[in-house]
Each structure stands twice: as C-alpha cells, then as structure tokens.
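The data blocks that follow each hold one structure.
Derivation of every value follows stated rules applied to the coordinates shown; laboratory data play no part. Here the structure is a predicted model, which is why all the values come from computation and not from measurement. Cβ atoms are built from the backbone, for glycine too; each structure is taken alone.
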Structure I
Amino acid sequence: MTNIASRLRTEQHSEEWLRERLDYMTQFITEERREVLRRTVDSRTHYMRILTENMFHPQNASAIMRHCEAFGIQQIHTVEDRCKFDPSVNIVRGTQKWVDVEHHDTTAEALATLKAEGYRIVATTPHRCSATPETFDVTKGKFALVFGTEHAGISDEVIAAADDFLMIPMCGMVESLNVSASAAILIYMLSERIRQTVDGWQLTESEKLKLLTRWTMSSVRDYERILRRAEEDGTLTAEY
C-alpha cells in the first residue's frame, strides 16, 4: 500500500483539502525547512522531462536522478522492458524523495504518453545532429530529453519518433561521453536556458501547492498517523 504523500501524485483533491493539510503539517517542521521547500518548489519545472531507456547501471540511474533534482527537473520517465531503472540508495542519498519517476513497460508506451501530453521528443545521440545544447530552440515548446542504453544508445523507435536530435560537440579524439556525463551537461545547460528565455517554465500554482503539500508531509516523521488523528478528532474537515 502506498502512503498518502505518494498517492497525492495522481489523486485529485480540492485546493481547500490540500491547503488545510499543508497548513496543519507545517507546524511540525522548522521555518528554515519551510523556506527550503518553498524555494525549491518555486524552481521546479515540467517544461523539460527526462526519458531513459533500459538504463542498467545503477550508478548512471543514480546520477541522472541527482542531476534532475539539482537542476529542478521534476519528472523522469523510464522504459524498463529489459532493465529495471534502479538507482543506488547509497548514491542518490535521499534525492529520490524529491523527483517523480514514471515507469513504462515499453518505449512505445513512454513515447505515446509524452506526446499525448504535448512534449517534443528530443533524442540525444552522437550520430545525428539537428542541434547542440547552445542552438537547440527551447522556446518552441516543452520537450522530453531521451537517453538510451549505456552501450547501444537510443532505440530505433526513439529515432523514428524524434522531433529533434541533440549532440554535444567533441573537440578531442573521443566520439562521445558516457550517459551520466552527457546528462549532466545537457540538463544543466538546457534548464538554465529555459529559465532565462521561456515564459511560464515554472509549475502552475496548483501544481506547486500539491508538490509542497507532498514534500511537507514527507518531511514529518509518522505524518500519516498525525493526519489520521487530526481527521478523526475533527481538526481537519475539508473534503476532497
């Protein structure tokens, strides 16, 4: 059974319900913690998402999760028809609490989901190039950056579905960087360009409220018992 904070990702609640629980749980964390959570939520974006295909090295999965958390990318999509996306808890060191991961059984399912939500598919590969991190047009609309397997790269399905191909130019003898290094460069550069040039890159106010409520709950030890008691004694009364 999933906990309340996890279920809030997909469950629909009224603004009153969310705000009542946020206000109530805020008393159990320090003012410093509240400010960190608010500031971080304000820096989060859904404008760019990350899609990984069958990433089988835990250290690479861990690195990408840490990159996303560090640079404000709220959602990762993973394809796991051959390899499980399995970040190492010793490497992510708690960052998995702050980044959402949506798991997909197939590449086709992941691509269909992202396209249905209006995302451009941007494939990362050293073999094709329609743009570099400096020239890619981040203002044309939200996009999903796709990273392939560590050895084979992106799949033929991604190549066929891609709206753009992104390459990091090399100046030396090597043809490409490993996936975690490439991800660090691209996520940092593109997220910075989004913040500088795109209006409306932040979460909506309703998305911010929902995320802040989830994070505040997750910051309090035994928060489910605390909420249940408050609901039972009538302290919390707002309905869904």
Structure II
Amino acid sequence: MKKNANADTVNKRHSTRRRNPTQARAEATLVAIRQACLRIIEHEGHQRLTTNRIAEVAGISIGSLYQYYADKHAIAADICNELLLAELDELGRFDAQTLALVKTSLEDTLRFFIDEHVARQRRFYRKLRDFYLEIHWHYDFEAYMVEKFPAKRTTASWLPAALKYHRASLAVEDFPLAATMVMNAIEGTIHATLDRNPALIMSDAFAGELLAMVLGYLKHPRCFAQGGAR
C-alpha cells in the first residue's frame, strides 16, 4: 500500500501547527489560511494549491503563513482537526452508542463503528477533494482527539474487551491481537481504497463489505494451527 512521501509534515500525524495563536488577530489569520486553502481547492483545483497561493488568497505574507504551518499538508490536517472539533457532540454520541451496543451485539457494534469511520472519511474527502488523497495516510483523527481529550477511550482500550465479552461466538482467542487485526483491516482497507479507487468509498456497499470481511476473520474457524498447516 503506498503512502505519499510528500506529506512528511503530517508523519507526526496530528501535530499540524508550528505554534498556536495567543491573540484574536492570530486566530483570525489561521481562519483566513484555512478558508483560503478550501477556496483554492474548490475553485482552482488542488494542483494550484501551494503555500504561496494560499498566502495570496488569504491576504497575508508567506512569512506569516510559515509562522503557523510548515506546508500545505499541515494546513489540510488542521482543517480536518477543525472539522472534528465542530462535531464534538456527534463524537460523544458515537462513543456512547458504540459502548452501549457492545452489550447487545458485536455485529451491530462493528457495523456502527465501521459506518461512522467510513462516513468521517467521506466528509474529509468531500471537504478537501482530491487533495485529501495526498494526506489521508498521515492523518490520525483518534490520536488527535486523545491528545485534545486525554480521558477519551481509544479503540484499542474497548475493542479487546468487546471481543472477550462475545468470545462464545468467535473463533479468535487472543483478543488484543484480534482487536489490532480488526483495526488494521478497517483502516488499511479504507486508506488503500482511497489510494486506488476513492469513488468506492462513496458507494453504499463499501461499509457492508468491510463489515463482512471483519466478521469473517473473527468468526471463521481457523484452518491453520499456530505452527503451520494441519
């Protein structure tokens, strides 16, 4: 699976700004930069998106832009962060509903979890268009939210327990490992699809097929012993 080497700035995932604003004027500058980035993507195309062009559209100097952002990829990641912060109530609902579903149905839990993840990627893709395809591997929304809200439960903290709770219906026995495999399968499939056929992310069938793949791994009897083929 390929990753865009040009997005090195976002390799630290959620560390997008060089500095945070301390005054209203500085915050207004950040807003102008983000809005300029989105206007260029919408009206000129992501091929025209450069830091010089963003500064020009924002009406600021390139030096002012570089005070806050290392490059255009950092700006795009910050836009994703702002989208998440605008959805805090929805994210709280997502966490609460996910944990509530664990007690009733693992399949419903995973369906809801996958549907929400796919929907979030769709929102980012619609907002940033083809430019999102350059940064999606390097943007980790959960890491950003945990840094912003340390008390937030991560998928790695609740999914192994959910699998253990439903262990009677599963073929897996190592629940932390199985949880890691599930998370990697979901994230890897979403990102590989964005690389190779992003239109597929928008299809109604995508999330359902992803759910079927994950359930097949969790519930299918193992064909191989730990040491090799039987």
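In this comparison of I, II, the computed figure -20500 for helix-only ellipticity at 222 nm (-39500 (n - 2.57) for each DSSP H run of 4 or more, over all residues; to 500) is attributed to II. Distance in nm of label points 7 Å out along Cα→Cβ at positions 120 and 168 computed as 3.2: which structure among I, II? Here the read-out was taken from II.
Identify the structure, out of I, II, from whose coordinates distance in nm of label points 7 Å out along Cα→Cβ at positions 40 and 184 was calculated to give 3.7. Source structure: II. Ranked by distance in nm of label points 7 Å out along Cα→Cβ at positions 104 and 200, structures I, II are topped by II, which has the highest value. For the read-out relative contact order in percent (Cα under 8 Å, 6 or more apart), a value of 23 was computed from one structure; give its label from I, II. Matching structure: II.
Quick check on the output: 38, 19, 15 is semi-axes √(5λ) of the Cα gyration tensor in Å, derived from one of I, II. Which one produced it? The read-out comes from structure II. A value of 2.1 for distance in nm of label points 7 Å out along Cα→Cβ at positions 112 and 128, calculated from one of I, II, originates in structure I.
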